[in-house]
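Q: So, here's a batch of structures to check.
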Structure I
């Protein structure tokens, strides 16, 4: 019997009805028109709020992949609800969404866990976490016959991020995509959010993940999945893919019209 991770936020972050979900995603992807397509992308940064808030920004990242099919997608996210040291890779067989099941690449999971004290297989960080889950339906819309490796970072300190990046660099191949799931600053005015989030944007465009890490650690900017972004970019650097481009930056005020407390979003490609 398969061990399936059932959807935790269907009906909240995105529609629970499969037809409604398909149509909403199709509209978001049809509307997304990135200036460039990146057939050689190794990673994308994608927001993880409800689709009504960040779906347009997220769709640009997925659309920028130019219809390329990857064999494996590693999805790295922060843990919003559980604290634990290290990185938890889901120990089941598949993630389920209203669009169906996506199998885990158990071979790659084993490579990441092997010989590591910081990376382990568990349900920790996966039970109610939305940041991995909301990426999966987008992937189901644009790819066929792919597997995932869902990795949730319970503690985003440097040692854990560096180890995950090194293990990923040793495990990934040309048929692997890494998705860093992250929102930006939370609950500032639109003006202040724009100031903080532009710092993150500039570091990504400059492919300067070490400076991004330092500014996150000293609170000069914010990103709830900052560790996921740094991990993905460092992995790309280790495999000699060191160009990045921000495709879009937005915030929740663009949808709600309330600019007093916004959440920032960004999508980007690393290639």
Structure II
């Protein structure tokens, strides 16, 4: 009973800042500008399915790249000395202390047609490269901004792996590569799934990165939702798109958690 009383402030907080906003989104999604019930906003979402699919594809691609980069980094940090771990972890987290907008604008200054890299290329007498306003630049921005979200859970899981298991595998004759593939990698699957989820969720809904580093052909669903609340000012359609994106994200998280639970059971 005492624990329920202590949890009451949290429940009030959740009701005010989670349940109420979600209810407002649902209300706008199923009403028109006059407040009358309608399914027109839901039916109009079919127009934006190509943008939904592109957003999902770029988010998945960014998540895989973050995994390929983040796993060796997390593995290195977990294998360092305690002092080295603190230093390396601080270096990973240091960019997060800077504003998300400033980090993105820094890449724009580097990759722009008149940016630092292309000015250097011009000084060498070479033709400048199309480094920005394309899908690759958007993926680069996502990977840079969300990479720490992949490293953190991987580092936590790798740090908790019992070193006696790897030592036992080595004593049984496993080579270093076999120790990694048969022991370390399977035990780190929960961290992989957690990191993949933490990168995918913000990546699939991002809009600022695509606006600053992409082109008109790299419009993502986050850009469409923002435009409905600003330029077009159709909050009802914007709410419907937000609701669909929310359902998509929750479905992806549920699927990933299901795989994660299965892996945890399998490793016990």
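Q: Assuming 0.80 is FRET efficiency 1/(1 + (r/R0)^6) of positions 170 and 210 (r between Cβ atoms, R0 = 25 Å, to 0.05) as calculated from a single structure, say which of I, II it is.
A: The correct label is I.
Q: A value of 2.4 was derived for distance in nm of label points 7 Å out along Cα→Cβ at positions 26 and 234; which structure in I, II was it taken from? Walk me through the numbers before you get to the answer.
A: Values: I: 4.2; II: 2.4.
Computing distance in nm of label points 7 Å out along Cα→Cβ at positions 26 and 234 on every structure in I, II gives 2.4 only for II.
Q: Okay, next question. Out of I, II, choose the structure whose coordinates give mean count of other Cβ atoms within 10 Å over residues 18-25 equal to 15.6 when calculated. Mind showing how you got there, number by number?
A: Working: I: 15.6; II: 11.5.
Of the options listed, only I reproduces it.
Q: Consider the structures I, II: one of them gives -11000 for helix-only ellipticity at 222 nm (-39500 (n - 2.57) for each DSSP H run of 4 or more, over all residues; to 500) as calculated from the coordinates. Say which. Each step should come with its number before you reach the end.
A: Values: I: -11000; II: -23000.
Here the read-out was taken from I.
Q: If you rank structures I, II by mean projected area of the Cα convex hull in nm², which sits at the top with the largest value? Mind showing how you got there, number by number?
A: Values: I: 12.9; II: 21.1.
Checked I, II; max of mean projected area of the Cα convex hull in nm² sits with II.
Bear in mind that the values in this text are calculations on the coordinates, not laboratory data. All values derive from a computational prediction rather than experimental measurement. Cβ atoms are built from the backbone, for glycine too; each structure is taken alone.
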